[in-house]
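Scrolling down, you'll hit the structures one after another.
Where a number appears in this text, it was derived from the coordinates with a stated rule and is not lab data. Computed from a predicted model, the values in this text were never measured in an experiment. Cβ atoms are built from the backbone, for glycine too; each structure is taken alone.
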Structure 1
């Protein structure tokens, strides 16, 4: 059966091969690159590289969501992301563009500039109007699990009796909230929020239990790229690999996600993810499209 993720005028097929979402951080304080793409010019150059490397989607964000990150005003966030999205929409009209934001005003401006997807780490809990905005535009949405609505406090709330069951219930609840706000069911993707208010064992449990999340029937997006749990697993002799030195660990985790049923990988290294997914997809039974 053909499965499509509806994102405004785009229909992204999922399930037969893994979709790759490239990360474009237009922020001065990203955990992964230290603000290397903080200007519009640098962000655009990076986005073009990711597109050449085979990205299906580019996710543009103007507010860091690393643990402990400070909030950014909507005006500052719009000033960072809107020029980049507008330029990409003009240059690459067939490429899916996502805005990574928690704020309705930013989502609205990004959609007007040409974005197709709203990727909200709070799943509409910080600013519920963001779901109305996405629904009215016919945009795709990514609903993520995070135990709080702020990266500044999320790690302090990393307490679960059954992390898989609680995350699954949360994602289903937010999907129902999205459809009530006018978002089409086939426009919804879900994300368990690896690293967002999760300890090492929580992250591993969620990756191991991916079939319990895919059973919701939505495409599952996984963002494991360069995250600190990978450094914890690969540290040796007291030395912890910095974010830019977590490529092999990232590819291993992304491959496990694909084998578990993930439909979308959100990643910093599109070329490596695309190559890994080509192999993992070939090894994973897929439903035939009639």
Structure 2
């Protein structure tokens, strides 16, 4: 049905089998062990992602439908994605700022603000994801914004097994991605493609969104790519202020944001009321 409609299937790519096997290997962990990030990481092995991506590729081949892997964290899956791309399969993938910024070796035990699924993996895995972006295998960087209150994040107990799995980074995504991308030699056109152009094409809105051109919506950001700020969680606009980016220095300070030509944010303050509306593909 999706193939006939020309609509892509967006897939959270983790299979239950490898996860269940990992949990059996871990057995019953103590309360102290449940606060250790390494145990959360081991409970969501990269095999769960790799096998899921393989399945997505096979199903895309079989049905002719386009498929898009969301929040990819395992760099091992890049091999299958590259093979699929080279074979002309309609399969694409995105990763997230937190997979490009953080590394599992640096996540403190009990710091459940870093919990997400799939999990933040090792430093060498992070660098391979950057290479996947450079090679055009990963085509997008999307925040997968998922805020939650402190209680759901189990901040007091630091229990990774029970904590809400998600990272809130919608308002920090541009700065976080630019900070790490520029440090690796990427330039602004790459950022625009990953976060604007490719995303608009995926959902069929590239006639209106994703570029600065005549006839497009005037969705604009005024920012200083060389400006820096230290993230103060208390000043974030999200309702729940918990973030793994707290106290981190980010580059690319945003000064103003325009939605369809209307200024909705400026100099650290909302301007009026945002007027979001449903946007349909092709004006249908």
| message | Starting from the value 59, 49, 35: which structure in 1, 2 was Cα extents along the principal axes in Å calculated from? | response | 2
| note | Structures 1, 2 compared on distance in nm of label points 7 Å out along Cα→Cβ at positions 135 and 151: the greatest is 2
| task | Taking mean count of other Cβ atoms within 10 Å over residues 87-94 as the quantity of interest, name the structure among 1, 2 where it is greatest. | result | 2
| query | When distance in nm of label points 7 Å out along Cα→Cβ at positions 23 and 119 is calculated, the result is 1.4; to which of the structures 1, 2 does this value belong? | reply | 2
| note | Comparing relative contact order in percent (Cα under 8 Å, 6 or more apart) across structures 1, 2, the largest value goes to 1
| remark: For mean count of other Cβ atoms within 10 Å over residues 79-86, structure among 1, 2 ranking highest is 1
| query | helix-only ellipticity at 222 nm (-39500 (n - 2.57) for each DSSP H run of 4 or more, over all residues; to 500) was computed and gave -12500; which structure, 1, 2, did it come from? | reply | 1
